[in-house]
Each structure stands twice: as C-alpha cells, then as structure tokens.
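What follows is a group of structures, each given as structure tokens.
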Structure 1
Amino acid sequence: MELSPQILAGWLRAFAADIAENEALLTDLDRQIGDADHGANMVRGTTAVAQLDPADFADGRSYVKKAAMTLISTVGGASGPLYGTLLLRLGSALPDDGPIDQAGWLPALRAGVEGVVARGKAGPGDKTMLDALIPAVEAFEAATDQPWQAAAEAAAAGRDATVPMIAHKGRASYLGERSAGVADPGATSSALLIEAAARTLA
C-alpha cells in the first residue's frame, strides 16, 4: 500500500465510526469501573479527527501529528493524552509517503506503544489499553502473512483478557478487586483502533 494522508484519514475515520457505534458499550464499561465518560469523550475526539481534511496536509506524518493534537485537545480525561501520545509517536516514526510494508509500519507501531507506556506508567496486566496494544504489536511483528489481521485478533484477545484482571492504574484501580469482571474501556477502544487498521491499512 501507499502511505499518504488520505490512507491514514481512512483509518482514523473508520475508527471514529466504530467508536460512535460502540459508544454505549464504552460508556457502560466505564460506568462499572470508571467515571462513565469514555464513550462520550472518545466520540468527541474521534469525530473532530474525522473532520480533518487530509488534503490540507503535505504528508502522512503531518496528518497523524495533527490528529494526535486534536485528540489531546478534545478527548479530555486520561484518554486524550494517552491516545494523543500514541499517534504523536507513531506519526513521528512513520517513513516518507510512498510504499509502506510490514517492516515500515513496525517501528511506528512500536514507538506509539512505547509512548503510551512512558506516559501512562503502566505495563501488561495492569488492565489498561496496553493490554490490547502490546499483544497487537507483538502479533504484527511475528506475522508472516496478514500482519494487520494478526494484530487485530491479538488486540481483541488482549481486550478480553482484561475481564478477570484487577486494575492497577487509573480510576479503576481505586476499586481494587471489584474492578475484576469487566473489560477495560481503554483496551476495548484500543482494540477498535487496531481492528479499523486491519480493515483499512491491510
């Protein structure tokens, strides 16, 4: 495929549509272990990103960086800086526009997830978005065929694996053992991000 602002906008617009479709689910999950605003916050931010015109940007990197700053300024809560950092680091590590393959995407995906680790001070098993993102990047790297599909499947499995976990970061951590039994909202929205990539970037 050819990296361009238009291709990347297709990804993030698909993500915005998936977030809107799953707003009630994200809100319900966050109501159980957070402050019930993840759905509305993510809809607000991704809608703003979807309104960016890719024709206004010289290359894919500049589009993704603007999308990142838009999320930071519109999402609110912890998710805005985390998703913004993810895209900011990812965008900075993208190659020049043109043909991009698995080897070209991998450093950008790694950089994005490393940014979330640094920003959120969390790791695997803490019941956060990283429980979907880290397995996704590992599966993407290991795949010999259809890396985006492998990443999407790993992200979904990672999301599901957060259900029995006890949260160690964020508002959900205040609940202690009562945070178990519910999928993490951030892992759920992160799985949607990777699933949208599998549909649009493969």
Structure 2
Amino acid sequence: MKQFLIIGMDTFGHILCSKLIKTKCEIMIADKDPSKLDDLLASVDSAKCGDCTSEEVLRSYGIPDFDVCFVCVGGNFQASLQISSLLKELGAKKVITKASNAIQAKFLLRNGADQIIYPENDIAERIATRESNDRIFDAVELGNDYAIYELMPHKRWLGKTLKELNFRAKYKLIVVAVKDEKGTIILPHADYKFQPGHHMLVVGRPEDVAEF
C-alpha cells in the first residue's frame, strides 16, 4: 500500500485527496490553516497543521516514509519552491509540485521537484480540444506530442473492419479501445467492425487527429 503526503489543502489539494482516498492508500494531509483540514479528518490516516516551509516541521512528518509528496500550495510560489527543496533534502522519494507556468516549473525542477503538474493549463487544453471539433469528445496528453483522444468514427467506416480500413497505416492512429453504452472493448481485434453509436479511443499526434 502506497503512502502519500499532500501539502496544501486548497481546492486542488482537496480534489487530489478525494481521488486518492478511493485508492485505499495511506494519506497524510498538511496545511498551516486548520480549517482546511477539518472536512477530511475522518477520511485520511493523519492530518498535520503547521508551516511546511519549516525544516523542523517537515522533519517531524517522516518524509522518507512517503512514496510521493505532493506540493499543492496555492498562490505562493516562494513557499512551493522552499517546500519542494526541503522535501528533497529530507529524503523524499518523489516530489510532485503544482505550478502555474513554465518559468515556475523550471525553478521547481531545479530545486527539488521531480515532476510538475499544471491543473489549470491541463483543464483548459482539454476543453479547447474538445470544443474545437464536434468529433472529439475528450483528450488526455501522454507527453512527447502524443495524446489519447475519444473520437466519433466517420459514417463511411460503419460496418467496416479495422483491417479493411487499413486504419493504423492510413490514419497514423492506434485504436486502443472502443466503447458504447454497454461497455468497453480494450484493444479491439483487426476484425472489429465499427457500429453506430460507438466511440473509439485512439493514441496519436494532434496533427494526425486534425487530418482525420
């Protein structure tokens, strides 16, 4: 069972915590404002109220015991930078820090953070991708210019198989799943036939999806 530390219980910290709670892992939350901890006390393993920019406070948490430490401090870049650096100095295995822009990310990666998350940027990009094309229902970045897209098949594909369409070679997209109201087919066989109402999940580059 993994152990997580979440520092900073503003909106993003709360959402992250609520998602991790469902995984049944061990979770410690921390914030200098006790009112931000109250509603989660019954759901997490432990909660600490303290100034996490203090080395003494962080040391008391037993940082090396955690598999991942999340720094979700909102609106205070200096605090995020200081906490990320201290966590690494105290033996954190992995530090994931919330950032607002690329400049912040650069400094954080140089000073303790192993990975950066951009919640607002990621949400904005997904909305922009989804709303810019009626055939795209969702998109999740994978890095290295690739993403997973949920797409509606063209009408001319209905009744035809992936093999007949020579799909991967022609469109430069890999179909990883097909879903409808009954469920999801993971890695459909080459003989799978597209049906009305089905959506497909594909892995590809934005330019290839745009051409599709």
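Where a number appears in this text, it was derived from the coordinates with a stated rule and is not lab data. Since the structure is predicted, the reported quantities are computational estimates derived from the model, not experimental observations. Cβ atoms are built from the backbone, for glycine too; each structure is taken alone.
Each of 1, 2 could give distance in nm of label points 7 Å out along Cα→Cβ at positions 103 and 119, but the derived value 3.0 comes from 1. Structures 1, 2 were compared on distance in nm of label points 7 Å out along Cα→Cβ at positions 23 and 79, and the highest value belongs to 2. 1, 2: which one has P(r) over Cα pairs in 5 Å bins from 0, in percent, as calculated, at 1, 7, 13, 15, 13, 11, 9, 10, 9, 7, 4, 2, 0, 0? The read-out comes from structure 2. Given 7.2 as the derived value for mean projected area of the Cα convex hull in nm², for residues 47-158 alone, which of the supplied structures 1, 2 does it correspond to? Going label by label, the one that fits is 1. Among candidates 1, 2, the computation of distance in nm of label points 7 Å out along Cα→Cβ at positions 39 and 191 that gave 5.3 used structure 2.
Out of 1, 2, which structure matches -21500 when helix-only ellipticity at 222 nm (-39500 (n - 2.57) for each DSSP H run of 4 or more, over all residues; to 500) is calculated? It must be structure 1, since only it matches. Please state which of the structures 1, 2 yields 13 when relative contact order in percent (Cα under 8 Å, 6 or more apart) is computed from it. Answer by label: 2.
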